[in-house]
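What follows draws every value from the coordinates through simple rules; no lab data is involved. Being a predicted model, the structure only gives us computed values, none of them experimental. Cβ atoms are built from the backbone, for glycine too; each structure is taken alone.
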Structure P
């Protein structure tokens, strides 16, 4: 039988991480460690990293993780024989997205030998994944400094948070970038986190389109009646993120057919785990919609698994997986973000002792 343990860790940002929802100084993750008591050296790890302000289950996570741990202890390791068997085991479950992701991750890691191998994919065997460089909100000088560092480091796609500063100052940042870097050399993505008001959004999108913007994520709040018309008329392709949270399969079909976004931005922690994201990808591709995978600010444990998941697909666009260096106390790992790619240098640089030695929920 399995033995499951839960470990909590506060991940400390190396700066004040500002979005339109406010600043964050730390973010909590819960780690599920899983062993078969007949093979105690084979440990699978999964990360539950709900995102404050977006994950509806945030307050219930401790109780849900306890419940999930007790559930997995009732499962027979012999039933965890393939990745498909893991997904069947979890099919029909009602776990919240971030808790389900931790279960998927821990079971798949255990299945593959407890070596942080979650999916057999190109990233797992050394192929890099293209990523965008994330530019956090702040003063104009702070944002421009970040842009320069990312481009100097070899990134050709940068993503800026908008909607939390004075709009004219945000336009000044974009104007500076475009004066210095041509559209064909540097791709600019924007993420509004639902900060625009419906009455202001058409004007703002028109102004922003002057700077050769690739796409803008979630310009309006989730559920806004004005979103379908904005998707149809926006001069900038719209990507949906928050809009996809907590949506059933039947609702997914209706939502995509009604709103017709150009892109989907998928976070396994928010969008139903790996199984939920597979469903979104299939529906998007059936409709000719683009997509990319983004972390929900997980530590390196979650980031590694999400990168392996993403690289199962042909990746036509940079992914949002460049967040490994944002914490001063991240889990030591072989992951490295450089020159516009997330790479893995090997298998032997993981140090899970910071998790394994942390207090457990049942200690």
Structure Q
């Protein structure tokens, strides 16, 4: 859309003011904010043109204007100024990844909580776990015919499974069995345990070869836990602080959608991509009345996903984008996985 520099500046300032105040913006307040001085009448004429272009709208109860979804789209795409993170913000975001002992699940939960606290919006973190690997097997002798097999997965999970067998066991035999498993299966992709690999394991197990069937069953039960999508949502109560969501019926509908994990994953499954996206609110009810800033991440440990900041249509997009881009770069620094420039998506009313 080809707009004059003055129209662009007026649209930008209207949106900046509306994001800050939530109140329709009139021509008088704009006079003191424009770099190029002009009269109130000129500003009104320009705002009328912007309204005809579908970038602003005129609430019946006010003389001021507010941005439309199309106006926000143009703003985020080409008018929004870069938000500069403060020193305190960078310290908080850096602290999220400072603890090297954290599992992928802990990082995801802490990521959602921290961003919800920093932004004042709700945050949903969607994750997909690949089939991955079992990094190592450990074993704990329990009794004469029982031992605990512990599988440490590539995402940092420790999955214990207890085995009852029909042959005598000792601490030494448990260590032997675990050693065979580590030799054949540790740090190897578990998507396909071939017959050849099973035959080799059976041979190496020797007198304990009868354990091959129950061991494979247990390992496959662990594999079944991989590859699942999940979502962590934090900061739901933050949405109630925004007038757009203060109506009880609206709040109930949004909360219901955000608490339905399966439906929420289905809604955002396509966002597991390689680009940061800004999606402008496209409706009047439920999550359609909310805007999203979504950024992919790759934690390693077989874990990837997208973090999504959820807020009103007048969200502070610059702040949300800057924080997600910074966090993504920190997470991706060791994975060479960089988000692309924002891809704006919106449905026109």
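Below, the figures for the structure above:
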| read-out | value |
| --- | --- |
| Ranking P, Q by FRET efficiency 1/(1 + (r/R0)^6) of positions 31 and 183 (r between Cβ atoms, R0 = 35 Å, to 0.05), the structure that comes out highest | P |
| Value 23.5, calculated as Kirkwood radius over Cα pairs in Å, assigned to which of P, Q | Q |
| Structure responsible for -9500, with helix-only ellipticity at 222 nm (-39500 (n - 2.57) for each DSSP H run of 4 or more, over all residues; to 500) calculated and labels P, Q on offer | P |
| Identity of the structure behind 13.2 (criterion: mean count of other Cβ atoms within 10 Å over residues 159-166, calculated), options P, Q | Q |
| Ranking P, Q by FRET efficiency 1/(1 + (r/R0)^6) of positions 215 and 327 (r between Cβ atoms, R0 = 41 Å, to 0.05), the structure that comes out highest | P |
